[in-house]
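Enquirer: Each in structure tokens, the structures are laid out below.
What follows is calculated from the coordinates using simple rules that are stated; it is not laboratory data. All values derive from a computational prediction rather than experimental measurement. Cβ atoms are built from the backbone, for glycine too; each structure is taken alone.
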Structure I
Amino acid sequence: MKRGCSTKAQTQKTKLLRLLELLVIYVAVPLLFYLKYIPLHRLLTLFLVFGYCLTVLLINRNFKWSSFSLVGFRGWISLLLRVSIATLIILALTYFIIPNYLFVLPYNKPMYWLAIFLLYPLWSVVPQELIYRSFFFNRYKVLFRNEKVMAVASAAFFAFLHIVFNNWIAVLCSFTIGLLWSFAYLRHRSLLAISVEHSIVGIILFVVGLGIFFT
């Protein structure tokens, strides 16, 4: 009896600690950065959180590192479909909201665009996807009974991260695409595939012009 009570108490303690950790990483850090209480560049802040999450995963024996591989991945058609739909939406939003910015970046700032093309996947995409997909779904499954609810929560926190850009378009777009990526990750469990998709969509975002809301 005592053993059962002890196990239950330990489980409750684990859940409480995980909840506090979740609130710090996914709520407190973006909010404090938005309120300018964190005197660091946002990429450095992202890398610090990424470093913590990666360290936790490294010592977690239950995490499947096969998610960093594309071996056996069969979701290419759905990935291309999501990228195509995202591209059309990005084109439409840019055309109707900021038509003057349509395809401006590659012409006016080709070196800046080239830097985004080369560095964005590693500096921004991989850290975000590990934090908001791999780490989130592995670390906080003890807090959710339903994976679908968990996917929505992941997308919501991913959107909340984008308050640092101080505009509703970044938040709304991030929630919408975050939903697709969270459910895609649940289905295929491939961090690398989602990172590839995120990179393609992000680069298209900046090429077309909507990336101005993400800077």
Structure II
Amino acid sequence: MDGLTFIVDEDANTPLVIERFDALYAKMKIENRSNRTLAVRHLVSDGIIKHKNSGNLFLDDVCCGVVDIHGGKVWARQLNQEGSYNAEKEPEPRPNTVNDGGDFWLFGLKTEQNRTKVWTKNGGRSELYTYILANRAENPLPMFIAEDSSVALSVFETTLRNGPFVSVLQTIHKGNPGAVVPGSTHRGGICRPWVVAIPVTGEVTK
């Protein structure tokens, strides 16, 4: 099953549910190219892609390396995303999730390793309730990026190797780096009950 991809490309009015696949080492991916509402539940996947103009996406109890959102609406609950990067092999590491112009609501993200967790761009909107386990000695990337987009997040971080993330949120406004919400100044991690990034000005409120 290595490299298997489920592609949903036939339009329909009825929702489609894909559930209960354990494909931890099979690199199984799921793509929705149709207008059909897709629910993915109780499974392990290498990646989930919501294409432009595709139907709504629901994720429930999913372990998934990457999620790509190209517009539309996505609701996720109990999402587990991991995956580290090697700077020599991947000089521009991709985030675990990219929200490109969509509406993304996430309740319960558990995540490890040192990638950026969610990058929201092109007018996207993300509301995120998250737990970060910083289990690498160095975490130089921001946890979250808001590029000309709206992000509201609540984050609790713990560390295993005394290496908290350098920053919680990096904003980018019209290609220029904006406000930064710094990470923890001590080795125990950080707790931010509520952080909001506003796209028009790049302003951040805490």
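Enquirer: Identify which of structures I, II gives the largest calculated value of volume of the Cα convex hull per residue in Å³, for residues 29-92 alone. Before the final figure, lay out the partial values.
Expert: Numbers: I: 149; II: 86.
By volume of the Cα convex hull per residue in Å³, for residues 29-92 alone, the leading structure of I, II is I.
Enquirer: Tell me which of I, II gives 13.1 when you compute mean count of other Cβ atoms within 10 Å over residues 53-60. List each step's numbers first, then the result.
Expert: On the way: I: 13.1; II: 19.2.
The structure behind it is I.
Enquirer: Could I ask something else about it? Please state which of the structures I, II yields 17.2 when Kirkwood radius over Cα pairs in Å is computed from it.
Expert: Values: I: 18.5; II: 17.2.
The correct label is II.
Enquirer: If helix-only ellipticity at 222 nm (-39500 (n - 2.57) for each DSSP H run of 4 or more, over all residues; to 500) computes to -21500, which of I, II did it come from? Can you show the working numbers first?
Expert: Working: I: -21500; II: 0.
Label of the originating structure: I.
Enquirer: Out of I, II, which structure matches 12 when relative contact order in percent (Cα under 8 Å, 6 or more apart) is calculated? Write out the running numbers ahead of the final one.
Expert: Details: I: 34; II: 12.
The value was obtained from structure II.
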